[in-house]
Structure P
Amino acid sequence: MKPDSLENLIKRFNSLPGIGKKQAERIAYHIIRNVDSISESLESDLKTIRENITNCNECGNITEEEICDICTSENRERRLIVVETPMDIFKFEESDAIRPYYHVLHGLANISKNINPEDLNIRNLKERALKYKEVIIALSPNLEGIVTANYISHLLKSEGIKVTQLAQGIPLGAALEYVDEITLKSAINNRKEVE
């Protein structure tokens, strides 16, 4: 039987996204073996995050300032990408495919969890969107993402704002035999002319 403190540590790691029970156990045992070297630096890092990390007052990204570096930059395209989390911003920035501004919703509408679109970070979205030549909705193509995207699209189009959405469909390198019906239907509906 494991000591309660170990069980609690395993449960804490297991509650993190992407960490399964076995992985949580390995992390917990690693910390136990190296508690002196890890605990002090981890405690310091968590304290620094607690004291310094906040959400940008403009877009909702994580930052150490009131306004993030992206929002204060003047060398970006006049496009606004609406994303679910700050992690999505990092993905776009790493891809270097586009240099836009962003708006982070911090979640998606989910009726079963009682999360309405108004509960998301949309208070200043319409006002911000008026400053850009295009708003690109880049949300997960699941039910919650589709509901949220439709809500935002109707909200912004009523103001005459150009709204687009990321293409959805068959991923690059995928074999058709492994593609589900919904993805295939989306790929057909989002097809484009070959240039």
Structure Q
Amino acid sequence: MGALAQIAQIILTVAFSIVVIALIVRLLAILGQADFRNPLAGTILQITNPFVRPLYKIMPPIGRFDQASLLVLWIAQVVFAILLVGIVRGFDVAFANIPQLVIWSILAVAGAILMVLRWSMIIVAIGSWLTMGQYNPLLAFLSRIIEPYIGPFRKLNLQIGMLDLSLIVGFVVIYIIEIVVIATIAQAIGYPGGLFIGL
């Protein structure tokens, strides 16, 4: 692969990573009823609105589930894979493998969501220790993002003093899902790796 192709691949990966992560954060923020007056939320909306808002006329959110964001997230993963394969191996190969890429991208969406959840939990865990209970808009926003997932673990009463074990248990569960479930499915459907954001 030539230097121009490598540069194109890097630019493509960075651009799609930003969009994919922003779409996931938007999806989780709506699900977690985050405060969209938060500065970070404003940035997420600026990035994702051009892609998601046009679909709201035909796919409005169902309660707290933003189906339009999920659809755009899946489309973004498919387009990224097609462009990436096209750059590396040629667009004739990319277009010939679209059915496989479409199937693999479904798993990639799940993997990317787990990745964002995992990193958000790490940031919240470390940030809560550093801020010592002081309000931080970034941590407040990320806390709402992970709450729909972490909430059920909190009900197990895993708080020990200042240590919230629910985050640790939730992180371990995500790790198990990624290593056991996602990896097993990926192997079963012949996913070679490295074609999508987060998988």
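Just so it is clear, none of the values below were taken in a lab; they were calculated from the coordinates. Bear in mind the structure is a predicted one, so any value in this text is a computation, not a measurement. Cβ atoms are built from the backbone, for glycine too; each structure is taken alone.
Quick check on the output: 26, 15, 13 is semi-axes √(5λ) of the Cα gyration tensor in Å, for residues 40-119 alone, derived from one of P, Q. Which one produced it? Can you show the working numbers first?
Details: P: 23, 21, 12; Q: 26, 15, 13.
Going through each structure in turn, the value belongs to Q.
When you work out distance in nm of label points 7 Å out along Cα→Cβ at positions 16 and 88 for each of the structures P, Q, which one comes out largest?
Working: P: 2.4; Q: 1.0.
Answer by largest value of distance in nm of label points 7 Å out along Cα→Cβ at positions 16 and 88: P.
Quick check for you: by distance in nm of label points 7 Å out along Cα→Cβ at positions 144 and 184, which of P, Q is greatest? Don't jump to the answer; show the numbers that get you there.
Working: P: 2.9; Q: 3.7.
Structure Q comes out on top.
Quick check: -13000 is what I get for helix-only ellipticity at 222 nm (-39500 (n - 2.57) for each DSSP H run of 4 or more, over all residues; to 500), calculated from one of P, Q. Which structure matches?
Working: P: -13000; Q: -24000.
Label of the originating structure: P.
Suppose volume of the Cα convex hull per residue in Å³ works out to 208; of P, Q, which structure was it derived from? Can you show the working numbers first?
Working: P: 208; Q: 142.
It traces back to P.
To test your reading of the models, identify which of P, Q gives 27 for relative contact order in percent (Cα under 8 Å, 6 or more apart) when calculated.
Values: P: 13; Q: 27.
Traced to structure Q.
Ranked by distance in nm of label points 7 Å out along Cα→Cβ at positions 32 and 160, which of P, Q sits at the highest value? Could you put the intermediate results ahead of the total?
Values: P: 6.7; Q: 2.4.
By distance in nm of label points 7 Å out along Cα→Cβ at positions 32 and 160, the leading structure of P, Q is P.
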